[in-house]
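So, here's a batch of structures to check.
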Structure P
Amino acid sequence: MTKILVTGATGSIGRHIVSTLAARGLPVRALVRDPARYEPAEGVEVVAGDLASPRTLGPALRGVHSVYLMWPGIPVDPESVRAVARQAERVVYLSTDVADLADGEPATSYHQEMERLLRTSGTSWTFLRAIDFATNALRWADQVKQGVVRWPYAQAARSLIHERDIADVAVHALTTGGHDRAAYVLTGPEAVTHAEQVKIIAEETGRQVRWEELPVETARAQLTAAWGNARFVDARLKAWGAFVDTPERVTGTVEHLLGRPALSFRTWARDHADDFR
């Protein structure tokens with residue numbers, strides 16, 4: 001097998017992909033913006049480059065067979081996508097749970113635009129449509145340390161996924177056949193409410209932490225100030241409210257692909273206990 005390029009190699013998912021591929025003795029190259037600040041695992045080739053700048057991608061893509069592609073939440077640059085697709089025979093793209101687009105239908109998210117570009121690129125593609133990451137619970141870290149988590153919708157039930165599960169599925173899709181033109185929806189093994197998540201974090205960290213319901217309008221004002229995007233905040237609040245009555249869906253895709261159950265939220269909390277201490 002020729003080389004596998006991992007973008008987002010310093011991120012929570014990319015670093016697991018790089019280390020897993022390297023541990024298996026597979027030729028892996030990590031794309032990073034600043035190699036001087038990156039300490040790779042043994043056997044990992046490091047190349048400087050930036051997806052936002054297509055002209056920097058040539059050295060990173062040279063000799064590459066497969067690419068794990070994580071777009072960094074910036075406006076989509078079609079030329080960067082085309083550069084990846086021209087070189088790689090297989091692209092595994094980290095997407096989210098979006099609807100497929102019909103021809104001519106406008107994209108409502110950069111993930112949909114990325115998927116459209118890859119579908120028409122001529123390369124083999126696989127989409128990992130991951131439900132919200134368990135790592136987003138780290139936004140509560142400061143509140144956990146203070147003993148009170150103030151957040152809206154205590155009973156919103158989320159099927160958050162452990163980043164290691166996404167990484168393991170990505171490695172599987174990069175190194176085995178049968179995934180061409182597949183769009184996998186990846187979730188955790190169960191839906192866990194916001195309040196239950198906080199309780200689990202408290203148990204795994206050994207802290208006394210209580211939940212305090214935050215009024216929706218107060219949450220809207222605070223999150224808009226913090227995130228700077230009122231439309232995104234409104235969409236999040238609407239989704240969380242919906243998950244109170246209808247829990248976020250759970251799929252068995254991780255277990256089907258990997259032959260083991262998806263990792264629980266409790267496992268994630270145990271793995272990240274030090275982040276809350």
Structure Q
Amino acid sequence: MAKPLFHVFSDDRFMDLTLYQYGYEKCRPLHSFGPSIRNHFLFHYIISGKGTLLVDESSTVTKEYKLHGGMGFLIEPDRINTYFADREDPWEYTWVEFSGLKAKEILDTAGLSTETPVFTPSSPQIANTLKEELIHLASSSSESSSLHLIGHLYLVMDAILTGSSSRNRTQNGKRSQFYTDEAITFISQNYMFPITVEDMAQRLNLDRSYFGKVFKETMGIAPQEFLIRYRMSRAAELLKTSDITIKDISIQVGYPNQLHFSRAFKNVYGIPPRAYRQNNRIIKK
């Protein structure tokens with residue numbers, strides 16, 4: 001597989017895990033990318049060859065990682081990274097860019113972050129499974145269904161989670177995840193009402209600031225931002241699949257003020273609700 005491959009995934013109906021782009025490349029010597037900042041998580045698996053990853057951990061500290069075939073590396077959103085192929089033995093890799101409500105939880109459990117970005121497989125079998133799933137994604141035809149592609153993304157994430165030699169198994173992580181899962185359940189059952197972060201913390205009998213810290217550490221975003229995105233995702237689904245008026249959709253997702261709803265929707269999706277409906281309407285046959 002010597003020909004570079006690149007695909008963009010445009011179906012935004014998936015919340016727990018979703019794709020943005022994925023592909024494969026056998027790089028030229030010293031081929032580089034960055035310094036840059038990503039909007040989503042980006043994971044590379046190195047099939048062969050060598051390269052270097054530079055991660056800006058702070059404004060004054062840049063950490064260097066020398067990588068080779070059989071290893072992977074994670075790039076987190078909103079962090080400055082640079083990576084480049086070796087001069088003598090340039091790397092060949094496949095990659096996937098993704099996000100979703102469960103993305104950070106999976107990566108945290110796998111022990112991957114800006115501070116620990118290198119994935120080392122726990123066994124040759126895991127390495128081969130991860131490589132095959134990523135190559136399958138990169139080789140998928142344009143006719144592949146969204147469910148097919150998302151299914152293989154889940155298999156990729158399963159290999160990363162179960163096969164990481166730095167997997168996190170701490171009890172504290174389990175407790176934080178329990179609180180976060182309970183909060184997400186509360187949101188899913190009450191997002192249509194005027195709930196607040198205080199309501200979530202009170203439901204869990206936690207101090208508000210502690211709850212906010214635990215939630216953000218687990219999910220990568222603050223609970224208020226998660227609530228907004230959750231509401232907007234529900235609104236987007238109704239805009240695409242129903243004839244309900246935008247005013248009624250606004251009320252159904254917890255925004256009695258339609259103007260406030262439209263502003264929040266545009267902040268998340270980049271366009272107003274009416275334009276989103278025109279561009280993404282699913283016509284029932």
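Taken together, the values in this text are just the output of simple stated rules run on the coordinates, not laboratory data. Just so you know, these numbers come straight off a predicted model, no measurement behind them. Cβ atoms are built from the backbone, for glycine too; each structure is taken alone.
A few remarks follow.
- At a computed 5.1 (distance in nm of label points 7 Å out along Cα→Cβ at positions 49 and 217), which of P, Q: P
- Highest-scoring entry among P, Q, by mean count of other Cβ atoms within 10 Å over residues 121-128, is P.
- Structures P, Q were shown, and helix-only ellipticity at 222 nm (-39500 (n - 2.57) for each DSSP H run of 4 or more, over all residues; to 500) at -11000 was computed from P.
- For distance in nm of label points 7 Å out along Cα→Cβ at positions 113 and 129 computed as 2.5, the structure of P, Q it came from: Q
- Given 19.4 for mean count of other Cβ atoms within 10 Å over residues 225-232, calculated: source structure among P, Q: Q
- Read-out mean count of other Cβ atoms within 10 Å over residues 177-184, computed value 17.8, structure in P, Q: Q
- semi-axes √(5λ) of the Cα gyration tensor in Å from the coordinates reads 35, 24, 17; which among P, Q: Q
- Value 1.4, calculated as distance in nm of label points 7 Å out along Cα→Cβ at positions 17 and 233, assigned to which of P, Q: Q
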